[in-house]
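Rule-based calculations on the coordinates, nothing more; no lab input. No experiment lies behind these values; they were computed from the predicted model shown. Cβ atoms are built from the backbone, for glycine too; each structure is taken alone.
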Structure I
Amino acid sequence: MKQVPGRLRIIGGEWRSRRIPFADFAGVRPTPDRVRETVFNWLQGTIAGARCLDLFAGSGAFGFEARSRGAAEVVLVDQDLRVIQMLQRNIDQLQAAHMEPVWTDAIDYLLRGKQQVFDIVFLDPPYRDDLNLWFQRLVNSGIVVATAPVYLEAACHYKLQLPQGWCLSHSKTTGQVGYHLAIRETAGR
């Protein structure tokens, strides 16, 4: 049976209203438009020129949205080769410079990623995964700059436990999605 890709819409920026396919056959669930709109309103003053990491890229919605809105560079990490191939096709279709799809496991990326640092991180693992553990791994990796906001998404009933020194600057739920923006406590003062 042939697997058919889904489609998502880029909300704002250079590629506003463009629709791109995503790998819905790989268990990918793009974050809803309304949630992404809110998140990028939260990030409005920090996205231009930022170096962004979408650690569980899936559809690439956050990465493409960030690049469309002026992020300088976006790294899209996913462990499924089919997802990476779809992301690369979308990058080629949009002629999106400074977007790099990386085919690897998130743990491996965090362990070898110390040579890179990011200004914004989108952390949206599969809902069955422990988001708190992933956030701690991200913090321990040393690839997040001191002022970096970290986007967190989980099922709405998920109980967040932030690493020491981190706090939420924004937090909302929409339907079954809980979404948050975490910053270092010193960055918010």
Structure II
Amino acid sequence: MKVVPTELPDVLLLEPKIHGDDRGHFFESYNRRVLAKSAGIDVEFVQENQSRSSRNVLRGLHYQIRQPQGKLVRVLQGSIFDVAVDMRASSPTFGRWVGLHLSAENQRIAWIPPGFAHGFLVLSDSADFLYKVTDYWAPEYERSLRWNDPDLAIDWPSTDAPTHSAKDQATPILSEKDQTAPLFKVAERYA
């Protein structure tokens, strides 16, 4: 497994070794020993979740203020723009974000450690998204962060052309909770 650093040192992009031939391909999407040796990540995953979303659906930015979850995320079908925001007040990268293109085609996997808000925007007609988490979902501790916060200035791509900016794009499809999420400057954060 190849580990690709991102602009935020704790968020990692993982590229599995893909074995292919005329029949198709095979790769290990998760191997605890390989992940620990390659990326220094030795955690126990306690839950796995899968979602399907349509083009222009934006899920997030979510985090749990207690029972924070580390997430190992990947796309089974389709293409997304995946975002992590550092919510750790004591971190040198506090308030910074990183965006990664994940797709069924590139087979990349992202590691989002505990202490980050996380979300994604669907760029394809639909996307199946799979993620393993290091702690159980705790709705009483779940928090959201405004997807279009001007202080964060996340440069979400257009869902029509993943390489273009979305400044003039229509508002993504959001849940009610995500539409009313607080801004970064008033959101709860980790110590």
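If mean count of other Cβ atoms within 10 Å over residues 36-43 is calculated from each of I, II, which structure is the one that comes out at 13.9?
II
Ranked on distance in nm of label points 7 Å out along Cα→Cβ at positions 84 and 116, which label among I, II comes first with the largest value?
I
Computing distance in nm of label points 7 Å out along Cα→Cβ at positions 12 and 132 for each of I, II, which one ends up highest?
I
Could you tell me which structure in I, II was used to calculate Cα Rg over 2.2 N^0.38 Å as 1.00?
Matching structure: II.
Ranked by relative contact order in percent (Cα under 8 Å, 6 or more apart), which of I, II sits at the highest value?
Checked I, II; max of relative contact order in percent (Cα under 8 Å, 6 or more apart) sits with II.
Have a look at I, II and say which one yields 3.5 for distance in nm of label points 7 Å out along Cα→Cβ at positions 108 and 180, as calculated.
Clearly, the read-out refers to II.
With distance in nm of label points 7 Å out along Cα→Cβ at positions 20 and 60 derived from the coordinates and found to be 0.4, which of I, II does the value describe?
This figure was derived from I.
As an exercise: Rg and Dmax of the Cα atoms in Å, for residues 52-99 alone, calculated from one structure in I, II, equals 9.6, 27. Which structure is it?
Of the structures listed, the value fits I.
Kindly point out which one of I, II the value 12.9, 39 was derived from, the read-out being Rg and Dmax of the Cα atoms in Å, for residues 44-139 alone.
It was calculated from structure II.
Quick one: distance in nm of label points 7 Å out along Cα→Cβ at positions 156 and 172 came out at 1.3 when computed from one of I, II, so which one is it?
Going through each structure in turn, the value belongs to I.
Can you say which of I, II returns -8000 when helix-only ellipticity at 222 nm (-39500 (n - 2.57) for each DSSP H run of 4 or more, over all residues; to 500) is computed?
I
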